[in-house]
Structure I
Amino acid sequence: MTQQASARESLQGLSEGDASKMGFLQDLIAHSYTESGLDPQTFMLVRMAALATLDAAPASWLMNIAVSGEAGLDPELILGTLIAIAPVIGTARIVSAAGNILRGLALGEAIAESSES
């Protein structure tokens, strides 16, 4: 596989919420979790707040929602976090986050369906 093909494959994976080909990103996330001193749920809620603030892409939401499920985070807590930060980041970002979350979930479903085919 050429370097260009490998880069394209990595970019494709990232655009679909799969960071497995980018080990340094996984290492960075793991290290930031360890160094934060936060419990898994709080860590993920902080990440959700940051994603909303940055108007993150659906694939970013997909990656983090998958991990938040593993951390035992309920969708109600994610919604509660968005409500809590709304006065700080504005309703436009919250509405955008809700749409991006739904698009991220749809992306995950589409990827799962294509994997089954």
Structure II
Amino acid sequence: MYKRSGKSVSKKQNQRNIIWLFILLYKYMKLAIRTVCFHFLCILMFGVIYYNIQSQFKHKGLQERQSLLDYILLSTTIQAGVGFTDIYPITNFSKIMMVLQQIMMIMTQVFTLYFFIL
């Protein structure tokens, strides 16, 4: 036995505390990994959707067809909450898709914070 902060703690009790800490960390890391994977999937999914409906977007200064990477960049900036890009929506459907992506991002952040606090 040894003393820690004025209390006697056995080595076995200390090992149990460390194991319990790793179990809690694993539980929360699982949630964090799922959240990150969800964000990456949303970025890819919306990037492909935007690429398939690219006629409903306007490009600042560029008239040629944009690549899939350009729309993944658009999706990433929307998912990150920045929203700054050279591509912007011109039809109601494309605007609704961008709003839907923003709502999904906000709700994911709110639920993740809620579960991490509890």
Structure III
Amino acid sequence: MKPTIIIAALLLAGCASGPIIDPKASKTPENFYLDQMECERISQNVSYGSEMAKGALINGILSGIMGAAIGQAPNAGAVGAASGAIVGAGKGAYDTNSRRGKIVTKCLQGRGYSVLE
């Protein structure tokens, strides 16, 4: 299994809980689960793959350059690029999960829910 998949799974496992609303301050709390599912479906327009690839590319290149510049081993640039790509992919997954959470929160607030967290 690829290390990036493992990192992404670990990041997502820690963020598995949904938003918490105040039912007394919300307009239609009885529709919450239906609205939450619709808002989560909307948030899936933010793709994990593209964000992870972008993070892996940027961090991989920067870490590879730094590894080649300051590393003592002949393959320091390659090691730096590989480790940077793994960290960048993990950061991309984390950022995507955060963006999706913000989208769900804004969507629910737009539908009249008082989102506490």
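Every number here is computed from the coordinates shown, using simple stated rules; none is lab data. Model, not experiment: these values are computed from the prediction. Cβ atoms are built from the backbone, for glycine too; each structure is taken alone.
40 is what came out when relative contact order in percent (Cα under 8 Å, 6 or more apart) was calculated for one structure; which of I, II, III is it? Label of the originating structure: III. Computed over structures I, II, III, distance in nm of label points 7 Å out along Cα→Cβ at positions 59 and 83 reaches its largest value in I. Given 1.0 as the derived value for distance in nm of label points 7 Å out along Cα→Cβ at positions 43 and 75, which of the supplied structures I, II, III does it correspond to? The structure behind it is II.
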